[in-house]
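Before anything else, here is the set of structures, which you'll find just below.
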Structure I
Amino acid sequence: MDQRELQRRLDTVWRMESSRLVARLARMLGDLDSAEELAQDTLVAALEHWPRHGVPDNPAAWLMATAQRRAIDLLRRRRLHAGKQAAMAQASDHQGSIVRDHEREVEDDVGDDLLRLLFVACHPVLSADARVALTLRLLCGLSTAEIARAFLLPEPTIAQRIVRAKRTLAERRVPFEVPRRRNLPRRLRSVLEVVYLVFNEGYAASQGDDWMRPALCGEALRLARVLAGLMPGSVPVLGLLALMELQASRMNARTDADGAAILLMEQDRGRWDWLQIARGQAALEKARTLGGDDDAYVLQAAIADCHARARCAEQTDWPHIARLYARLARVLPSPVIELNRTVAVARAQGPQAAWTMLEALQEGGRLEGYAPLQAVRGDLLEQLGRRDEARAAFARAAELSGNARERDALWARVANL
């Protein structure tokens, strides 16, 4: 295997496993900074070891074992430094006891390393935005650029937010502890926001050559299912789970054989996962039964359910979807939600009604550098017969996009005009 292929494999494994490493190390050490440093040391060890000895049969297990050995060494040094030589001498006869002892000390109601660390990082001492940015960066493997896109903010702003969050945790000496089950709801909103942002980055990657990053979607779904098991009566958890199950059901139909993007209205719905749709609908119905009709996640799941119930694109109930978006905009005001509402209104009432809404949305300027806004603008202009302006809008959207597949689709729209 040449060096380039080796680097590619390591990059792939690291992108998939780094968050798990940080979560496990943080659980062992009770120290987020040390966990991050040891995870990076493990990556360096792989860069040094794998070229000489080959890629292990199970690269993820190799990384985890190496990281845990280094964590055990660090725990030994800490305990020795604290004057506990006798305890460490006994522990050295059975290396794994250090890990088990520490895990008993931090035993909690969560039962999943990554989800546990999400709750820890979403500490009330941090602002909601800081909690989300920090956990997305450290635990979910998203780059600063990807997080900035999710927040519709400049990269330097997000970078500063992450640095300040870590500094605050250190300066305030926040204990690395897990909230008990009765206290989990206090941090739930931030955790759900992180999980959904991770899912969205997997569902429509903001950067790179692939339209989707399925591993991120899979991890977000796993976390949501764990949360639903912990909090079976939580409307937001059930709503988010329903939303992600329904959206994920379309993944097999979202690309062609060459990986090119296929938009929703052009998808072969026979390729949708109807078992997953049934799971999402069941979670949605349970959330509604619990009185969650006006919860933001439940409303978004209801919109996804409208698409799932249409066996062909022409059967989509766009007037109902537009009404749901209007309710969602009242519950959760957001320029992105308003943009999505504009698309639904265009389908339900025609491009002129939607154009009026889009002009009002553009006045705020917050979505100026947002590629989807320019794409919607181009689509409406094309429907209104303003082809030159539509071509310019699609070109601008392509220039703003960081995803190669999305750019290809947008330049194809330009060519068609």
Structure II
Amino acid sequence: MRKFLRFASTALAILMFLPLGAARAATAPALPVPVPQMPPLAAKSYVLMDYQTGQILVEKNPNEHMAPASTTKLMTAYIVFQELKAGRIKLDTKFRVSEKAWRQGGSRMFLKLGSEVSVNDLLQGLLVPSGNDAAMTLAQGIAGTSAAFVSLMNSYAKHLGMNNTHYTDPTGLPSPGLHVSALDLAKLARAIITQFPQYYHYFSEKEFTWNNIRQYNYNKLLWRDPTADGLKTGYTKEAGYCLVGSAKRGDTRMIAVIMGANQPNASSEANYLNLARLDDALLNYGFRFYSTHKLYTGGQKLKDVRVWNGAKEHIGLGLAQALYVTVPTGQYSRLKAEMNLPSRLQAPLTKGQPVGEVVVKLGNKVLAKQPLVALQDDPRGNLWQRVRDTVMQWLNKK
């Protein structure tokens, strides 16, 4: 079994946790800001996620199976974006409105039977007034049938690690077997923002007019919080009021998911306003008491290491991607980094090959782990290099 050596030095901590070229101030560190417990919210399930790291900061029943209502349309939109990215459709591609789409109940875009509508207009109708007719038209236009589209929805859900999700239609109307979890919706929102920034503007549009009918976005968070820019509400009797919201302040973005927030004696408008208030409370808590830090840049050398039996005696190690962590405000200086490496690295090594890991902790809590990779190739050395290294390793064992 290979032995591992652990390196956790002050030099490494400074290298990783200060901006490049910066040095720690000589003044006494500021006291950490106390992080109070988030007061419970009147909802069946909720999650607050830091977008950059995916860390969950607040949760209640995050994996519970919930009826998703129109938050289902996030996955419908995600698949449309995938098709646009692949070039199989364009924003000006037109889909015909079938009778099945035209007859969809609930919220509607008010499409005309037999008309042909562009993907751009259908996306607006899907995400602003939450049109079920738009959802069905997109599903049939992309996959031929709604059943085939649902198969795509569940395949993408599995790929994104949405382990407590099962879709049965592209609209979110009540159906046996239809369920999601708050955590899964946060994962989906994060994927949309990361993978499709060029289409994210659809989620922040406040109104949309089609067929001479002006309709407004149900997401009242867009009016309540000027930093909010998405994503989607949902309501059915089974699901209650739901909202997947996001806001960006400075370099930090938070994603907040509320499921099953009902005020039984209130009007629909009052319930949507309350939904926005709850979501905003989660977001404000995250922005007030947490901050996200970029600790290390992808591709930058972290350490030089000795490689045995290679053409090069030393190679650099680093991270393939930038490393971020989210910490309570004022506790940045308490972060500790460790590098876990084999006791000896043997050639051949290829660029990008994992050879260890970086572990970031706050106290005893692990905040992040990321593989250490070789930043360059180191092929097997020639006969002389291998003989020399074999002798040196033998002597070191003495």
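Only the coordinates and a few stated rules stand behind these numbers; no lab work does. Owing to the predicted nature of the structure, the values given are computational and were not obtained by experimental measurement. Cβ atoms are built from the backbone, for glycine too; each structure is taken alone.
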Between structures I, II, where is relative contact order in percent (Cα under 8 Å, 6 or more apart) highest?
II
Work out distance in nm of label points 7 Å out along Cα→Cβ at positions 170 and 386 for each of structures I, II, then name the structure with the largest result.
II
Could you figure out which one of I, II the value 23.0 for mean count of other Cβ atoms within 10 Å over residues 186-193 was computed from?
II
Could you figure out which one of I, II the value 8, 27, 32, 17, 9, 6, 2, 0 for P(r) over Cα pairs in 10 Å bins from 0, in percent, for residues 130-321 alone was computed from?
II
Which of I, II yields -23000 for helix-only ellipticity at 222 nm (-39500 (n - 2.57) for each DSSP H run of 4 or more, over all residues; to 500), as computed?
I
Work out Rg/Rh (Cα atoms, Kirkwood Rh) for each of structures I, II, then name the structure with the largest result.
II
Out of I, II, choose the structure whose coordinates give distance in nm of label points 7 Å out along Cα→Cβ at positions 82 and 146 equal to 2.0 when calculated.
II
Given a computed value of 23.8 for mean count of other Cβ atoms within 10 Å over residues 42-49, which structure among I, II does it belong to?
II
